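Novice: In the part that follows, the structures are each spelled out as structure tokens.
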Structure I
Amino acid sequence: MTEAPRQRVDVWLYRARLTKTRAAATRLITEGGVRIAREGQTRRLQKASTEVSVGDVLVAPFSGQVRAIRVLGIGARRGPASEARALYAELDAEPLA
């Protein structure tokens, strides 16, 4: 059985173009600004090395507003915006489970 692909959350935020730099992603996480919802459990991230996988939901302040983002893919690189946009979906008022 193959394991689902995973990626460090700071790298994923950078490659998905939700932060301008990986250092900014790390700072956002270590300051307690990011929560993850996985398998019905929601918790605040404390380490940038925490891994995300497809289906996880991240809640954080992006672009000046709190947004919920569902991970749809794992990025291999920081590509153009259209490629980055395919890595996640914005959630409106959906439950975070």
Structure II
Amino acid sequence: MLFMLNVRYAPQPQLGDEEAQALRRRHDEHVARLARQETLLGIWRIAGAQANYSLWQADSAEALHEVLSALPLFPHLQVDVTPLAQHPLGGHCRLSA
């Protein structure tokens, strides 16, 4: 199944700068692994915000939740998930940057 996510980073105030930077590094490494595994298919930054839209692949909503809840930054993220279905014209389009 494909899922479109709108992810917003909302750090909790008790995080110090060094702790936040270390957490972000771990998070980025984890997300890079998910991209190599083709769980994360694409990600697009939202200009002017600490947010993104991303395209994910998982067997189910429950499987996606397991992947997302394992993200190091998960407690600091606001995530809206939209399950996607194939559009009749989808075969005529290509995914590109």
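Every number here is computed from the coordinates shown, using simple stated rules; none is lab data. Treat the numbers as computed from the prediction; the structure is a model and nothing was measured. Cβ atoms are built from the backbone, for glycine too; each structure is taken alone.
Novice: Given a value of 0.98 for Cα Rg over 2.2 N^0.38 Å, calculated from one of I, II, which structure does it belong to?
Specialist: Value 0.98 for Cα Rg over 2.2 N^0.38 Å corresponds to I out of I, II.
Novice: If helix-only ellipticity at 222 nm (-39500 (n - 2.57) for each DSSP H run of 4 or more, over all residues; to 500) is computed to be -9500, which of I, II is the source?
Specialist: II
Novice: If you rank structures I, II by relative contact order in percent (Cα under 8 Å, 6 or more apart), which sits at the top with the largest value?
Specialist: II
Novice: Oh, and also: One of I, II was used to compute distance in nm of label points 7 Å out along Cα→Cβ at positions 24 and 48, and the answer was 2.1. Which one was it?
Specialist: Corresponding structure: II.
Novice: Suppose distance in nm of label points 7 Å out along Cα→Cβ at positions 56 and 88 works out to 1.2; of I, II, which structure was it derived from?
Specialist: Answer for the origin of the read-out: I.
Novice: Say we calculate distance in nm of label points 7 Å out along Cα→Cβ at positions 8 and 32 for every structure; which of I, II gives the highest result?
Specialist: Sorting by distance in nm of label points 7 Å out along Cα→Cβ at positions 8 and 32 in descending order puts II first.
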